[in-house]
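Undergrad: Please go over the structures that come below.
FYI, it's all coordinate maths here, none of it is from the lab. No experiment lies behind these values; they were computed from the predicted model shown. Cβ atoms are built from the backbone, for glycine too; each structure is taken alone.
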Structure P
Amino acid sequence: MHDRVKPITRRQIPAVGRILEAVGRCDLPRPVVVDAIRRKLSRIRAAREVPDFESIVTLVRHSIDELRTSKLQPIINGTGIVIHTNFGRVPLASEAVYAANGIGSGYSNLEYDLAAGERGRRGGYIENALALLCGAEAATVVNNCAAALVLIVRHFTGTKTDVVISRGELVQIGGGFRIGEIIETTGAKLREVGATNKTTLGDYAGAIGPNTAMILKVHRSNFFMSGFVESPSSKEISALARKKRVPFVEDLGSGAVVATEQLGIADHEPTAAEVLKSGVDVTCFSGDKLFGGPQAGIIAGKKRLIAALKREPLFRALRCDKLCLAALQATVDLHFDQATAGIPTLALLRVSESELRRRATAICSRLQELPLKIAIGCGKAKVGGGTLPKSNLSSVTIDITPKNPSLADFAATLRASSPPVIGYIANGRFKLDLRTILPRQDALVVEAIRAAYAK
């Protein structure tokens, strides 16, 4: 393209309308396309060298393609990572989708008391249900777990500033954000105790003083330590907090409600009910991880503390909308009805290797006519989402070795399919892990592979 670039006057930069006509029909709104053209022409004008007309049209089309692919759209996850933050974390149960659609497509009693015929409180049912599910006196919900932590810290540090936390729990979460930095945005001061690998109950006791606002324990849900490691249990810290009359909060993060052993996972993930029973005053966790629901920050604990959190002005800014509450309500009901097989996250974790192999055999048989090297392979799926970092799940993969093009080009072609299919490259093969591909997507995978070969 550089050979076709020549210095000419700015008057020769083509008009927006001419490029729009050359681009032709597009599935994006006209104002969006026009804006993309104007942005590209603005950059060309600033560069002082203007490509020829065909090159400009090619550049504009590339910009439009980038816009199109950035739109939120369904994808097929063949990575083997069940809770994938980049992919929207977890798929919702059909009941949750139906509930959100039913509430979103019309009016609802979001803040209306049907019995009294007057304004009511938001989230009355879901708060009661979450408290019951977590074995708590009360519960509430905000828009994500980081927001829950900010709200909690902001409340407890109203008159006192120090938050006591172990150095081994100053974790970094997704997007490069760190727990310590999130806490400090509230104006609180971190009172770090212990060492990275070893914190004792005496460390906590020695740090508590007249300016201590709370003790915070953060579950190491996205990493683990082994070897010369020590950390007091929630029960031990709870006893100390009661003795010192200091609130004790535990951020569980991953939000397990069902015992992870029931999912075929050897490592135990603590539940909200367990930590509250141990004496924790307030706990918080994500709604879109092991809970299997929409993005939300669930807070459970003592009634007086939950009520105080809801009186905070910040609570209004962090509250959930009607779609989140509808989907969360449906997910909670599934947990109560013991219908966890209907929660996709838990179903994907539970599915047997024999069932995955049966599906892999069916997929491969439908691709036999293609001159591609396709085989059934073995995989190691992960729970993902900063949850159970030590746990791997045996899985089954579709392994493809294209003769032409390269593996990277083949992967790119599948990402460009509709819907995009995303896998990974390992051991000289392109692999699709069936543990994270929903059974109803198997036919789409076959079509995408055929189309990729045809290209």
Structure Q
Amino acid sequence: MTVGIDAVEIRTGKLRLDLAETFAPAQGEDPGKYTKGLGLYASSFPDVYEDIVTMGANAAHRLMDRKGLEPRDIGRIDVATESAFDNSKPVSTYIAGCLEQVYDGDFHHANKGERKFACISGTQSLDDAYNWIRAGRNRGRAALVIATDTALYARDDSGEATQGAGAVAMLLAEDPDLVELSPEQGYGSADETDFLKPQQQFPSVDGKRSMQVYLARMREAIMDYESVLGPIHPEDYVLIPFHTPFPGMVRRAAALGYRHATRDTEVEEKLAAEIGRQPRREEFDSDEAYREAAGEYTDDLTESDRYQEWYSRCVEPTLSISRQVGNWYTGSVHVARIGGLKVALENGENLAGGRMLVCSYGSGAQAEVHAETIQAGWAEEIAALDIDDQLEDRYDLTFEEYEQVHDVHNHDSDIGVSDVEQFTQPDAEFVFDGWGRMGERKYTYVG
């Protein structure tokens, strides 16, 4: 049995904040801090009638319609988010309720749940659905996995420029058209406090520590993956999507991953004439001296033609959408997968049979590495996406409008949805429609 992602859909928030032209001047910053340093050009935000439910439901609705599915075809709905607004009722029930407004059937016999482990929970939800199908408990039905988040930071927080909002819906099924998931995985996990939300909406972040933890856990996950399959090699994979809080983080992770994977290989030997061999710990008297030498080697490595060719081929394409929308937390690595495949399609590449190495991460902290084999129907599936139209149709916010939108989606703000006029007009989509008698959020479909 082959099990994997049969189809995907992506839904971005309908508002856009230009980081160079709008955000940087208002902050008194050099635009290059964001476009070159972070590697981000714009952030996506939800309009006043959008939230994690509407974005997730709209992505799922388009996916189901495109694949000709009815509720009876779905046996499981898993939602991954770290933006949930209820500590008991899962977002999956809200999304199911939305979808039942537009289909004749219902999801009363579908298992529903919500996953939380920061940004990695989208991948964990894929794992859960994969195991459910492989165990034969699906009764021939598929699983709907939705990663949806509104990734907001407090105003003037150092992470404010990385904000974003959107959802990725994925259909897990037997004999998939897009990618087959590998049964092998590697994990790196530790109790960390690099990024957390202790009963609060906006995160508390130790930025420097968060980058260190990301890299340490990713290295552990790669080593664990290698303990199952043996050493990996950079040329084994046509694309390597990483969790992408911002592209600058991926640049660092990719360099360290390449250094690890080429150690004691013919690639290291070929690079030796140009930049020398990699430093070994036993060659140095102290850890500090070794780390300094390793850092210098990594800097030289990233300047080499061989590395830059590999990076531009295997990693850079995965950042194509992320640069325009910011961080989507649980959806981040799944946006990277879509971005890489989309660029390959536009370049006319034939990736069928090729493998991707998917590197997921969630603060707190855990990384997971697994492989995916690209299926024969991948090009048709990616061609069906309308993400270019969504990006083009976004409303460009002024800085003052951005401040209003941020306040609307700030749970502690005195400014509510009714206090700010919507910036776009809903069309054939689910929208937030106020609160119910018990304080629950209500939704309706606007045709």
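Undergrad: Once mean count of other Cβ atoms within 10 Å over residues 57-64 is calculated for all of P, Q, which comes out largest?
TA: Q
Undergrad: When relative contact order in percent (Cα under 8 Å, 6 or more apart) is computed for each of P, Q, which one produces 25?
TA: Q
Undergrad: If distance in nm of label points 7 Å out along Cα→Cβ at positions 105 and 281 is calculated from each of P, Q, which structure is the one that comes out at 4.6?
TA: P
Undergrad: Starting from the value 0.7: which structure in P, Q was distance in nm of label points 7 Å out along Cα→Cβ at positions 129 and 329 calculated from?
TA: P
Undergrad: Ok, one more. Out of P, Q, which structure matches 3.6 when distance in nm of label points 7 Å out along Cα→Cβ at positions 73 and 353 is calculated?
TA: Corresponding structure: P.
Undergrad: Related question: Check the numbers for Rg/Rh (Cα atoms, Kirkwood Rh) across P, Q and tell me which is largest.
TA: P
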